[in-house]
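Next up: some structures, all given as structure tokens.
Just so it is clear, none of the values below were taken in a lab; they were calculated from the coordinates. Here the structure is a predicted model, which is why all the values come from computation and not from measurement. Cβ atoms are built from the backbone, for glycine too; each structure is taken alone.
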Structure P
Amino acid sequence: MIETRIERLLLQLIAPVVAIGFAALLAAGILHFTGADAGMVLGEVVAFGTTPASLVAVVNKATTFYLAGIAGAIGFRMLLFNIGIDGQYRLAVFFAAVVGASVSLPPVIHVAFIIVVAMAVGAGWAAIAGYLKVTRGVSEVISTIMLNAVATGIIAYLLAPGRLAERIEGSNNIRTTPIPPSGWLPGFDFQGREVFGFTLVAMVMGIAFWVLLNRTRFGFELRASGLSLRAAAVSGVNSKRMIFITMVMSGAMAGLVGIPQLLGSSHQYGLDFPAGFGFTGLAIAILGRNHPLGVAFGALLWAWLERAAQILDLLGVSREIVTIMQATIVLSVVVAYEVVRRVNVRRQQKLDGRAALEPAEEEGRIST
């Protein structure tokens, strides 16, 4: 039994290792084809990506990616493609910034209040897509794409002087009123650099997701519904209820994506607030196979590649090489996981066949 589990674990680890190795070889091949010294470039990238400043930047960025990945993983577990993560988190962090700046509360309560507001807005926005899915059969892909556009329009309208924003003096940038210090979340010092304090919250969220998925009745029903809605319905699971709740949970997690930056660095929402994490989160969820640990690995890898790419401009190499690596990793992982799945199926069939033959052989020996 232990050997079987170890073999399964090794098979699961093969896929990402092969994908990363293939992506690195492809990148090296492209660099060599363009006339660059692949060994020198990759060496400089690794050296730059492992400096203390880079490591802190990677962890901070990975925190955001991790939350986006978990939001995507929650939907994938129910076979839901929540493309609306981007709109959900931008709308959530915008209103969290506005509400957080308009109240005066004790430090801990203020931070918790901002987090709750962000989760509520994200959940509420995703609930629209969930409601349309279970009542009208509207594909969540279509509805969330449209809701992304609506969220962008709402923010563009409200983020204007005289409404919910103000213009920064001497700049063309527009921002919400800054959140007072009581609403800031202190970070951790690492060789003079600050790691977002929300990193710990993200870790707790990942653990909570694992516990919910593997140690609760709801998690069992969610996994069963994700494997087969019809089979789950026959066993008494309300599939429509599960779809709606899953979308709400995914939206609530998506609402937290911008919070590390809001509480740990910017303390306001402006035109320059980071965007575009939605599709990245989905890619990371696929890379991590919707498992909290796998998503964490994917988030760190993605963040490290983006950080390390910054040195490429100084080396005279296009940083698009990193984009090629990221895309190659995701595609390779999908293919590798499918190959591993088929190997596992064939292996299990052989084991089941041997187990079925053993009683017959035993009876033959006894009768003899």
Structure Q
Amino acid sequence: MLTRRAVLAAALTVLAAAGCSGSGQEQADQQTIVVSTFPFGVKEFEQAVVTPFTKQTGIKVELDTGSNSDRLSKLKLAKGEPEADVVLISDYFAALGQKDGLFQKVDVPNMKELAPFATEGSYEGPAYTHQLNGIIYNTKELTQEQAADWKLFADAANKGKVALPDISVTAGQLMISGVGETYGSGPYDIDASLKTLAGWAPNVLQFYTSSTEVTNLLTQGEIVAADALSGFATNLVTSGEPIAWTAPAKGRYMATNRAMITKGARNQQGAAKFIDYMLSAEAQSAMAEAAGDLPTNPKATIPADVAKVTGEAAKDPVAAGYKTLDPAQLVDTRNTWVERFTREVAGK
């Protein structure tokens, strides 16, 4: 029979072992972060950011990839116990997540180094890259001045020779706001924008939903121009295709990708260190070189192939006339605008 003292000693041994196990797991958690990111450019991201970050800090990074909408849905289902510590996500979806209380405010030292548009108060996390909307075009068919004029989409001579983004992709909302500013009272004048776009619809060969679609249409000579993000043109221009990209003469809007920390993140300290590193000139220069990402840190270096496409707008988009959109104006109206675009424009 076990004595009372033996039972007590055994119990203390179990408790001590459990305590050590918990401490070890907690320590392991603090040496690893999970970063939720986009499904494309993963290899380049690991090379430019993940590997040097781990080398510098000793913190291991696990990547979880997927679309904006899928990853946001996953966060909602987690109910405050997310797998991801950091979420890299498009600004509109960041705003949706904020509305649902999925993120917390980010405050790291390198935010002071960023351009003002990257830290404006609408978002709880900073922008680590930006995307410029404009016109990608065939230089054998159009001059830069012709391509920069929205009227090219209304020109009967271009019937069946132009493409526009669907509202479901990043360029789609930027285009709608650019057209609203040019032909209506401002970027949120949905009535004027959709009326104008509906007038252009008979000329549109395709409302595209991926970069591959629009670049294939251009290189195969099926279209002469399309509204598109500047990044779509970089590889084509570098490879010597007769392709260029230009900002529109009026209605210049940009999107941002945001670095967010989840509410309930298991390694908040590691998450903050990772975002701070991402915002450094070193990391942003590496991302620009590896993946063509447009930096938000003005001290970052712009690669020659990217600068060839965007000019000075890559370094200082605000000075080039670009503006961001207010998420408060978009989140509550999104479903209605999508339904109207499908019915009034794409469905014509």
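If you rank structures P, Q by relative contact order in percent (Cα under 8 Å, 6 or more apart), which sits at the top with the largest value?
Working: P: 32; Q: 25.
Top value of relative contact order in percent (Cα under 8 Å, 6 or more apart), among P, Q, belongs to structure P.
When distance in nm of label points 7 Å out along Cα→Cβ at positions 34 and 290 is compared over structures P, Q, which one is greatest?
Top value of distance in nm of label points 7 Å out along Cα→Cβ at positions 34 and 290 goes to structure P.
Match the computed value -24500 of helix-only ellipticity at 222 nm (-39500 (n - 2.57) for each DSSP H run of 4 or more, over all residues; to 500) to one of the structures P, Q, and report its label.
Computing helix-only ellipticity at 222 nm (-39500 (n - 2.57) for each DSSP H run of 4 or more, over all residues; to 500) on every structure in P, Q gives -24500 only for P.
For the read-out mean count of other Cβ atoms within 10 Å over residues 146-153, a value of 19.0 was computed from one structure; give its label from P, Q. Mind dumping the intermediate values first?
Details: P: 16.2; Q: 19.0.
It must be structure Q, since only it matches.
For FRET efficiency 1/(1 + (r/R0)^6) of positions 202 and 274 (r between Cβ atoms, R0 = 30 Å, to 0.05), which of P, Q scores largest? Walk me through the numbers before you get to the answer.
On the way: P: 1.00; Q: 0.05.
Sorting by FRET efficiency 1/(1 + (r/R0)^6) of positions 202 and 274 (r between Cβ atoms, R0 = 30 Å, to 0.05) in descending order puts P first.
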Which structure, out of P, Q, was mean projected area of the Cα convex hull in nm² derived from, given a value of 25.0?
P
